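Peer 1: Below: a set of structures, written as structure tokens.
Where a number appears in this text, it was derived from the coordinates with a stated rule and is not lab data. The model shown is predicted, which means the values in this text are computed figures rather than measured ones. Cβ atoms are built from the backbone, for glycine too; each structure is taken alone.
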Structure I
Amino acid sequence: MSWTDYYKRRDALDSVLVRAQRDPAGPLPRSDAFSGPAELLLALHYRWTLKLTGALGVALSSDQDPVDAVSAAWRRTATDNPTLHAVLSTHAARYPELRPMVDAEKRTLALAAGLAEPHEPVDEITRVGTAFEALLRTAASPAAGSPVEQLIRRLVASS
């Protein structure tokens with residue numbers, strides 16, 4: 001990819017996110033920079049991954065409990081990038097091309113939070129990450145975490 005292509009794709013992603021602010025669940029706009037909506041969503045997910053992994057790296061460098069650090073990083077990334085998060089949340093399930101990246105994100109969350117170990121089966125790590133992400137999406141209080149999130153922290157601490 002040339003620099004011209006890079007900037008064309010970056011500008012197209014920025015434009016999609018500006019238009020999606022009105023209706024993140026609406027139809028994805030067409031762009032000459034991408035072959036179709038799946039490729040556009042893959043590029044948007046890559047952008048999300050860069051933001052999330054950066055936030056995770058910073059959060060995990062503190063003395064904070066890993067579950068709390070990962071929770072705070074995920075919530076902060078979602079709060080700082082609401083349209084990006086909403087577009088991916090509403091469209092990802094419709095495009096099987098995104099499944100490997102979404103599953104990898106869930107595994108990253110589970111491993112970073114210490115809820116799974118790298119030697120465990122990939123399917124199990126993905127299941128743990130799926131459950132953890134569901135908790136992150138539905139937690140009532142970002143500061144205290146949900147009761148289920150608190151239970152997970154206690155279970156991890158006792159193992």
Structure II
Amino acid sequence: MGEQLHATRLDLPEEIRVAVIRLLNQSLATALDLKTQVKQAHWNVKGPQFIALHEMFDEMATELDGFVDDLAERVTALGGTALGTARIAAAQSVLAEYPTDIQDGLDHVKALAERYAPFAHHVRAAIAETDELGDADTADLYTGISRAMDKRLWFLEAHLQAAR
């Protein structure tokens with residue numbers, strides 16, 4: 001199957017665990033990438049909304065840290081190996097590269113919204129896929145992440161929906 005699994009008494013069949021582990025590692029890479037992109041915004045934001053955005057971006061990065069850990073731990077609980085280095089994240093992420101030439105707060109908000117939306121889409125698809133595979137626990141993990149991504153996307157978009 002390509003993926004060497006560690007012995008476990010977990011009762012999900014091996015072929016299901018392998019498929020779920022692949023998906024989780026893709027999500028792990030993307031969540032790590034998104035976290036570093038949020039930190040890029042956190043460090044470099046400028047403008048009249050600086051402190052509010054700086055603090056919000058830091059909260060977002062902290063939240064993503066928790067999801068990164070949850071995703072990695074689910075991989076290992078299923079008998080897999082969590083693949084979470086920066087190089088793997090960069091190679092496997094579904095997100096576009098973050099622009100490094102922006103400073104304005106709303107430009108960062110827009111760039112992050114443009115990354116949260118595809119990650120939210122990825123997570124929703126993962127809910128359906130893991131549910132279809134019969135792994136309700138991983139589907140539930142993804143459901144929690146999905147709710148948080150939708151809420152953060154709402155926070156980001158609320159800044160953009162107001163007239164400048």
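Peer 1: As an exercise: distance in nm of label points 7 Å out along Cα→Cβ at positions 30 and 62, calculated from one structure in I, II, equals 4.6. Which structure is it?
Peer 2: I
Peer 1: Taking 2.4 as the value of distance in nm of label points 7 Å out along Cα→Cβ at positions 22 and 70 derived from one of the structures shown (I, II), identify that structure.
Peer 2: On the way: I: 3.9; II: 2.4.
That value comes from structure II.
Peer 1: Consider the structures I, II: one of them gives 3.5 for distance in nm of label points 7 Å out along Cα→Cβ at positions 6 and 110 as calculated from the coordinates. Say which.
Peer 2: Numbers: I: 3.5; II: 4.5.
So the calculation was done on I.
Peer 1: The value 2.5 for distance in nm of label points 7 Å out along Cα→Cβ at positions 14 and 126 was derived from one model only; which of I, II is it? Provide the component values of the computation, followed by the final result.
Peer 2: On the way: I: 3.6; II: 2.5.
Of the options listed, only II reproduces it.
Peer 1: Continuing with the same structure: Taking Rg and Dmax of the Cα atoms in Å, for residues 38-117 alone from the coordinates of each of I, II, which one would give 12.7, 39?
Peer 2: Values: I: 12.7, 39; II: 14.7, 48.
Structure I accounts for this read-out.
Peer 1: I, II: which one has helix-only ellipticity at 222 nm (-39500 (n - 2.57) for each DSSP H run of 4 or more, over all residues; to 500), as calculated, at -26000?
Peer 2: Values: I: -23000; II: -26000.
Of the structures listed, the value fits II.
Peer 1: Looking at structures I, II, which one was P(r) over Cα pairs in 10 Å bins from 0, in percent, for residues 54-101 alone calculated from, given that it came out as 22, 43, 29, 6, 0? Can you show the working numbers first?
Peer 2: On the way: I: 25, 38, 31, 6; II: 22, 43, 29, 6, 0.
Computing P(r) over Cα pairs in 10 Å bins from 0, in percent, for residues 54-101 alone on every structure in I, II gives 22, 43, 29, 6, 0 only for II.
Peer 1: Next up: Once relative contact order in percent (Cα under 8 Å, 6 or more apart) is calculated for all of I, II, which comes out largest?
Peer 2: Values: I: 19; II: 27.
Largest value of relative contact order in percent (Cα under 8 Å, 6 or more apart): II.
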